[in-house]
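Novice: These notes open a run of structures that come right after.
Read the figures in this text as sums done on the coordinates, not as results from a lab. Remember, it's a predicted structure, so these values are computed and weren't measured experimentally. Cβ atoms are built from the backbone, for glycine too; each structure is taken alone.
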Structure I
């Protein structure tokens, strides 16, 4: 069963959430996540994560891949009656070790809080643009005017890419 939440809780949680991510402290993040967290970030991770042990692996990989990632609050949208919120953020930092370490990125994303239990996040969904981040880091070629899925298809070498 979800924990009843109100506007004040959701706004406060979003601020604690961003502060925990910006601390780069895995334990601080785990403290605000329910032990039975269900974490869906299929943009970055190959499967839905369940529980603190797997979350620790995920979080530590984030710090490895984006060593100085910083999150800035853009706006928090809340639905207290449903016990949900969406935290629109801007993330920035340097690329991973290797050829992208001297490159920087800055992109938008959304943290979607789907359920809380015992004052901690129980269900989560991530949405952000990783292809733009990789372009900024020099890890993908420029869009070169390609629109929609044509850009991604061009990376696979399939068909003609539609240009704007």
Structure II
């Protein structure tokens, strides 16, 4: 992963009790970001009761992660960091039933986490999580518990598929 992972130009910050994560719709090439005011744009809602200073580092459209052949890897939208915690986040706005959007998001998270875990910076975090957040609350035909268990086994990260992220 790039040494540019935590560069300030890819970050937005908040210490508000409630804020949102936004990703402008395609064809925008802008990175995802924190928004504290316009809830209609929020794909994920971040609950920060302790008012921690939380940084959101945009990854997609901001940080390069390359495959071994040199081509660009599909990346998740970003990562929340605070204290010694990191939460990778993939933001979706899809209302379809079924799991295709979850499968796509899981691949993006795994690729990003894999790249991140190959850096020295990964050792500095004690709690590691990943979230797939969908603002349209799609219905699942089946439980996602097996997927979340497999994700933990594969990556060492706890996976949640909800659009509310609690900062603890």
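Novice: One of I, II was used to calculate helix-only ellipticity at 222 nm (-39500 (n - 2.57) for each DSSP H run of 4 or more, over all residues; to 500), giving -5500; which?
Specialist: Traced to structure II.
Novice: Using mean count of other Cβ atoms within 10 Å over residues 53-60 as the calculated read-out, with 14.9 as its value, let me know the right label among I, II.
Specialist: The structure behind it is I.
Novice: I've got another one for you. Which structure, out of I, II, was distance in nm of label points 7 Å out along Cα→Cβ at positions 37 and 109 calculated from, if the result is 1.3?
Specialist: Attributed to the structure labelled I.
Novice: If you don't mind, another one. Assign the value 53, calculated as percent of Cα pairs over 19 Å apart, to the correct structure from I, II.
Specialist: Checking each candidate, the match is II.
Novice: Assign the value 7.1, calculated as mean projected area of the Cα convex hull in nm², for residues 29-100 alone, to the correct structure from I, II.
Specialist: Computing mean projected area of the Cα convex hull in nm², for residues 29-100 alone on every structure in I, II gives 7.1 only for II.
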